[in-house]
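Pasting the structures here.
Derivation of every value follows stated rules applied to the coordinates shown; laboratory data play no part. Being a predicted model, the structure only gives us computed values, none of them experimental. Cβ atoms are built from the backbone, for glycine too; each structure is taken alone.
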Structure 1
Amino acid sequence: MSSKISTTKYTPSYSAQIEDLAQILSQINNVIIGAGAGLSTSAGLTYSGKRFTDAFPDFIQKFGLTDMYSSAFYEFPDLETKWAYWSRHVFMNGYNYVLNDTYDILFDLIKDKNYFVLTTNADHAFLNHGFDRKRLFYTQGDYQLFQCSVPCVQETFKNQFQIVTMVKFQKDMRVPTKMLPKCPYCDAPAISNLRIDDTFAQPPGWYAAQERYEEFLLTYSASKPILYLELGVGLNTPGIIKYPFWHYTKLNNKATYVSINLNEVSVPSEITDQSICITHDIHDALHDLKKIYNI
């Protein structure tokens, strides 16, 4: 869908929106969740502020880093320095984090539904909170995986031991050269399996998850009641979640599109009558929804 779609702001009262969404959830069994960075941010997995400054004071002082998102694109002087930063980054965002109950509430709301999750997050939060792996499609990668930087193969490799080791033994913002991750096939440097550029590896498991997602869409999106629940999705990559959700809602008069985002939300004028757009913190909105939904 074109980025020039005519959109309409949708701003009825918050309490009425939550009540409407609770009623929809009580009536619809098929749910597709589209999750963006705003969901994990609301759950406490922030990339800036105190969480960032407490973990990277040395890198902030030396390199002027401002947050973990922009730091992902920083050109460090050598691999030893890069992995001193990146091992901490991956450890914090893929393994060692504590979230509030946002994901738990979401799971309680949909665990008995016929659901599927499409997410651009790489933090493993859905898997860590009970969601079925077979109902998840991580489109943009996974912090818990390495891949070849070339890549010579479309494969990924688990990285927990190497990440923890680099975090533990780094010194003066450098990891020992012998600890640098390498591809087990061609010996080229390994990198995190994150879609930062066109080297992103898509192994067979990635395509299998994509196929399950597309099968879910084909089975339930055409003429059956279905809820497209978009959580924390911005406009960085709207072609992955937002635009397809708008498109499929327009095709099915039994579909409902719901967007919850702390920032301003809008919808195409063609689906305004099928939409609920809630400008509110996701954690608080799900908490209020749970109260009304009585679970």
Structure 2
Amino acid sequence: MLYILLFIVLAGCFLLGMTMMRIGLFNLSGSAMENWLQKMTRTPFMGFLAGIGMTVILQSSSAVTVIAVGLVSARILSFPQTIGIILGTNIGTTITLEFFTFDLSKIIIPVLVVGTVLQFFKNIKVKSSSFILLGIGTIFASMHGFEWLSGPLANIEYIDNIIYVMKDHSVISFLIGTLLTAIIQSSTVMTGIAMSFLSVGTFPLETGIAIMVGANIGTCATALFASIGAGREARQTAFAHIWLNLGGAILFFPFISVLANLSRLLAVDPNTQLAHASVIYNVVCSLMVLPFAKEFGNFIVKMHGKKK
């Protein structure tokens, strides 16, 4: 029971670190980001680039999608303008996972100390920088905590049984990734946890990829909740996010082993392999839809009702 509680605490710390880093980055970028977003969404390709850029800045595809839903609800953007943004967010979020592959264990304590000291400054930019440093330190400390915890967790009988089932059944891994991501509201955190367990050999890369694919769908819950009561076009934006990730999952699921083997050719470390698999998966899914962004938008409108 103690190890389960520690897992929950570490997941909470990971999520807190992501939130702190996101707050710091958002404060430094300022409200000018929304104005920039309006200018960058004149074509699907420009919206695509904007989606990548904003997701890299905010470190969350869910946050960018929620912003897009809010702008559509406020009639600042139209639903077709958000298609490119949604396609870009899935690629932007992979940058964070690649960042997780660096070994920053030696600087965790210095980063946390500097971040804490900067908290005492009144300057908003300095304080925002402190949030970024504290977030980074908390994230990497959590990931090392998961690596240590994976051994004791695997010794718990029912956890070991779940891991055993996940190793042989990608569908179970996919569903667990979807469910847990819908609960914690972050695909990055869910995939980051999977990366930590992969690095110590708890389960194979194929299982990690199935979790990552499920996490991409689970993260859609955030935008869907945000669209409730926000108007028809706002709901269409949320549904477009769901259909994009669902379509990608259906397309890639039969080829998880192929994606795993390709990722193994690109890196040696299992956690880096999963990060690369995430990049390949999301880039292919988004680029396949981008040339047909208008048709994809029409499909969403047809499926979920036209604007009156």
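Once distance in nm of label points 7 Å out along Cα→Cβ at positions 82 and 138 is calculated for every structure in 1, 2, which label goes with the largest value?
For this comparison of distance in nm of label points 7 Å out along Cα→Cβ at positions 82 and 138, the top structure is 2.
Quick one: helix-only ellipticity at 222 nm (-39500 (n - 2.57) for each DSSP H run of 4 or more, over all residues; to 500) came out at -27000 when computed from one of 1, 2, so which one is it?
Details: 1: -11000; 2: -27000.
Label of the originating structure: 2.
One of 1, 2 was used to calculate Kirkwood radius over Cα pairs in Å, giving 19.8; which?
Values: 1: 20.4; 2: 19.8.
The read-out was computed on structure 2.
A value of 28.5 was computed for mean count of other Cβ atoms within 10 Å over residues 186-193; which of 1, 2 is the source structure?
Details: 1: 18.1; 2: 28.5.
This value belongs to structure 2.
From which structure (1, 2) was mean count of other Cβ atoms within 10 Å over residues 50-57 calculated, if the value obtained is 23.1? Before the final figure, lay out each step's value.
Details: 1: 14.4; 2: 23.1.
Traced to structure 2.
For which of the structures 1, 2 does the calculation of relative contact order in percent (Cα under 8 Å, 6 or more apart) return 28? It would help to have the intermediate numbers written out before the result.
On the way: 1: 28; 2: 22.
The correct label is 1.
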